[in-house]
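Throughout, read-outs are computed from the coordinates displayed, never taken from laboratory work. Keep in mind it's a predicted model, so treat the numbers as computed, not measured. Cβ atoms are built from the backbone, for glycine too; each structure is taken alone.
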Structure 1
Amino acid sequence: QEEVAHIVSQYNILAVPVVDPSYSLIGIVTVDDIIDVIREEATEDFLQMAGAGKDREILLKSTVDNALTRAPWLFASWIGGVLAALVITLFEQELRQVIALAAFIPIVMGMGGNIGTQSSTIVVRGMATGRINMNELGKVVFKEMRVGLMLGTFYGLILGVVAYFTYGDPIQLGLVVGLSVLFAMVLAATVGTFVPLVLKRMDIDAAVATGPFVTTSIDIFGVFAYFLIAKLLLNL
């Protein structure tokens with residue numbers, strides 16, 4: 001179904017012939033049929049990226065079965081949160097010295113997670129529609145990295161100013177927060193783009209596996225980078 005849908009969408013044809021092994025025509029698949037297939041495949045991909053199963057399964061399964069379907073994806077996010085918490089404990093002494101650092105942990109993680117999700121969604125859908133292929137890996141990754149750099153600079157600068165005027169002491173806090181947001185967003189955009197392409201090359205369904213991997217890695221490395229930057233710039 002996916003192959004036929006790809007052919008129709010790529011070449012803008014109204015029907016696809018169906019032949020037997022001897023290449024005798026046995027029927028056609030019309031564009032009306034393909035539209036339904038494309039809609040179903042798109043819905044399935046988006047639901048799987050969110051770890052919610054498949055559309056038909058959601059409607060037919062019981063509450064318990066639906067919970068079990070979603071549990072693995074949520075477990076991966078839980079693991080990421082636990083590991084991020086463990087990273088924070090490694091910098092407990094630094095956090096006690098500058099308690100204001102705790103106020104910006106959610107936004108550093110959140111901004112990274114959001115742009116990582118955006119990048120991975122763009123790539124997964126691009127691969128599903130045939131607009132992105134493995135030959136363009138470097139080009140796509142570099143482009144999303146630049147997007148992350150641009151947005152990270154913008155939001156990092158704004159948040160740095162907010163941190164400076166909100167807390168003031170230490171005066172380097174604004175720089176720490178701004179650089180951390182910049183780093184988190186560049187890293188997240190890169191990981192969110194790179195991971196689906198690598199999974200595709202490994203013949204792993206990117207729509208299913210990308211979300212947990214991206215969110216988990218961004219949470220861990222984003223928090224670690226945040227406190228490492230704080231430790232270096234604040235001389236903690």
Structure 2
Amino acid sequence: MVNHLLSKGYSKSEIYGITWGDAGATPGMVNHLLSKGYSKSEIYGITWGDAGATPVGLVDMKCTYVRAIRSLIIAVRQYTGTRVDIIAYSMGSPIARKAILGGNCVDTREILGPPLTELIDTFLSVAGANYGSALCFVPIPVGTCNKRTGLHCQSTFLKDINAQTRYEGSFIFSIFSTADEKVGFRSCDRLVSPLVGGTGFVKKDSLNHDQLMDTTLEMQRNFIQKHRPI
């Protein structure tokens with residue numbers, strides 16, 4: 001997870017997916033922001049998970065990951081005194097949404113606290129597994145597709161974060177693709193990525209999972225800064 005302070009006065013947090021767990025990595029969006037004049041000294045990072053040590057198929061949405069992201073959002077708010085813009089990628093999207101929602105963790109029952117909605121200006125989900133993953137059509141007892149903290153469409157975690165809408169921020173956007181081979185397009189007879197009740201979305205038809213995240217960088221920046229894709 002990487003935070004970047006934007007010139008418009010809002011801070012921005014990026015929450016990455018499974019394969020981007022190492023905050024020391026520099027994914028495309030960070031490079032894009034740097035190319036637009038932002039300084040490395042304005043970028044803050046935190047690692048959720050174990051930075052890729054656990055095989056992809058065994059990673060689930062643990063309370064410890066949720067707490068780490070929630071703590072960073074609060075810390076950025078306290079440090080900057082501004083509302084926070086969040087770009088959340090892949091599995092990072094449902095985890096970030098739970099961090100904002102608060103309540104009780106579904107695995108440990110720890111109390112996270114009240115929603116952080118008032119701290120968030122814009123929440124952007126990119127290739128987000130918000131309603132599950134098409135790869136998890138069969139639940140597996142442990143790992144990414146489990147029915148408690150996994151991406152099976154009927155998992156307890158997903159039911160919890162999707163029981164309410166419009167708590168992610170003042171502006172809520174999604175970018176997703178019909179050709180996403182990792183999150184997929186549909187599961188349990190519904191779209192798995194675009195957020196219900198959101199402000200708007202952009203649907204792509206030919207981009208795979210990684211291409212969607214890597215080739216929409218300026219669109220992502222526009223959503224955060226202008227609340228529109230262009």
Assuming 15.0 is mean count of other Cβ atoms within 10 Å over residues 96-103 as calculated from a single structure, say which of 1, 2 it is. 1
When relative contact order in percent (Cα under 8 Å, 6 or more apart) is computed for each of 1, 2, which one produces 25? 1
As an exercise: helix-only ellipticity at 222 nm (-39500 (n - 2.57) for each DSSP H run of 4 or more, over all residues; to 500), calculated from one structure in 1, 2, equals -26500. Which structure is it? 1
Match the computed value 20 of percent of Cα pairs over 28 Å apart to one of the structures 1, 2, and report its label. 2
Looking at structures 1, 2, which one was distance in nm of label points 7 Å out along Cα→Cβ at positions 32 and 200 calculated from, given that it came out as 1.6? 2
